[in-house]
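Asker: Each structure below is given as structure tokens.
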Structure I
Amino acid sequence: MDICIICNYQLEEKQIIRRARMRDKDGKPQADRITYKARCPSCEIYLRKQDHGKTEGHWGISNIKESDLKFELSENEFLTLKSTVEKKLEKISDDYRFEREKWAEFITIKKQNDKIYAFSQCEGDYIINGYVIKRDNYFISEYTDEIKKNG
């Protein structure tokens, strides 16, 4: 069922945003992984889920945890970030249109009382740095600014 995990409202605008063909180490085909995105018209947020073959995933918002947060951005810091990111995105090629789309989604979702936090996560050998929007008790959108090798 395609419902919002916050308000239980029916999701809209469901679309496939990524399809990955998977293979075993020996090259044998495995089931595809398909990532979907849908919008909750009540919460005005986007949710994502990933299906693997016949195994249906669960709709989710963000995998950011409180322990990943570094600091809250002030309104001035957010405006500076917005200007910096938009200047950077103007210079990149169309091959990185996903990054532009993700930033546009991030900015569109933000409401007046939402809080913006910088975050940092360790995932395997990599450190992921970015920004997340927190509305009430939920992290509703994230933007990855940097992925770097740990160490």
Structure II
Amino acid sequence: MERRDILKEQIEQLGKLLGKMLSTFLKLKSEGSTDVAFITTQAQAHEILGVHFEAFLQHDKDSMIELLKKKGFTDTHVEHLVDYFIAVGNAKLKDGDKSGLLLLNKATSLLDIADLISKTASLTRLEYKNRIQLTIDSNKKKSDDNHPTSF
């Protein structure tokens, strides 16, 4: 088999794994437990990324780029990862868990990375970033309203 065919197969397999991770999360979440869904899919994320999910969240943008390129991620793969981060982040926020904000911020960073990997700017990714930022701002406002700062 040619090297190109092997790479194509690996890229397709990675896309399937990312899709499975998102669908597993959404299925388990719909069955009632965001925490169980998140823990279960963290193991899948570890298999895909080769690092523990919590450690991945601590990476800065440069080290995330390096890791994703090393793993053969395309911009489409990164977008699938963004979909997962958005789903988990929104579910956590809905449950009152503010760690969802970290996931949404990482989703924004990942969208920037997708632009870098593809060497193009995407209007779709820009719209995603805007929607994520609105959610972040809305949740920060709710938090500020609940805990007013006094001068």
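Asker: Using distance in nm of label points 7 Å out along Cα→Cβ at positions 28 and 44 for the comparison, can you identify which of I, II gives the largest number? All intermediate terms of the calculation are to be shown ahead of the outcome.
Answerer: Details: I: 5.1; II: 0.8.
Once distance in nm of label points 7 Å out along Cα→Cβ at positions 28 and 44 is tallied for I, II, the winner is I.
Asker: When helix-only ellipticity at 222 nm (-39500 (n - 2.57) for each DSSP H run of 4 or more, over all residues; to 500) is computed for each of I, II, which one produces -27500?
Answerer: On the way: I: -6500; II: -27500.
Here the read-out was taken from II.
Asker: Here's a follow-up. For the read-out log10 I(q)/I(0) by the Debye sum over Cα atoms at q = 0.16, 0.22 Å⁻¹, a value of -1.05, -1.50 was computed from one structure; give its label from I, II.
Answerer: Values: I: -1.05, -1.50; II: -0.91, -1.50.
Of the structures listed, the value fits I.
Asker: Continuing with the same structure: Identify the structure, out of I, II, from whose coordinates mean count of other Cβ atoms within 10 Å over residues 68-75 was calculated to give 16.5. Please list the in-between numbers first.
Answerer: Values: I: 12.9; II: 16.5.
Considering all the candidates, the number was obtained from II.
Asker: Comparing distance in nm of label points 7 Å out along Cα→Cβ at positions 20 and 76 across I, II, which is largest? Don't skip to the end; give the middle numbers.
Answerer: Numbers: I: 4.2; II: 1.8.
Checked I, II; max of distance in nm of label points 7 Å out along Cα→Cβ at positions 20 and 76 sits with I.
Asker: Kirkwood radius over Cα pairs in Å, for residues 36-99 alone computed as 15.3: which structure among I, II? Display every interim value, and only then the final one.
Answerer: Numbers: I: 15.3; II: 12.5.
Corresponding structure: I.
We did not get these values from a lab; they are worked out from the coordinates using the rules stated. Model, not experiment: these values are computed from the prediction. Cβ atoms are built from the backbone, for glycine too; each structure is taken alone.
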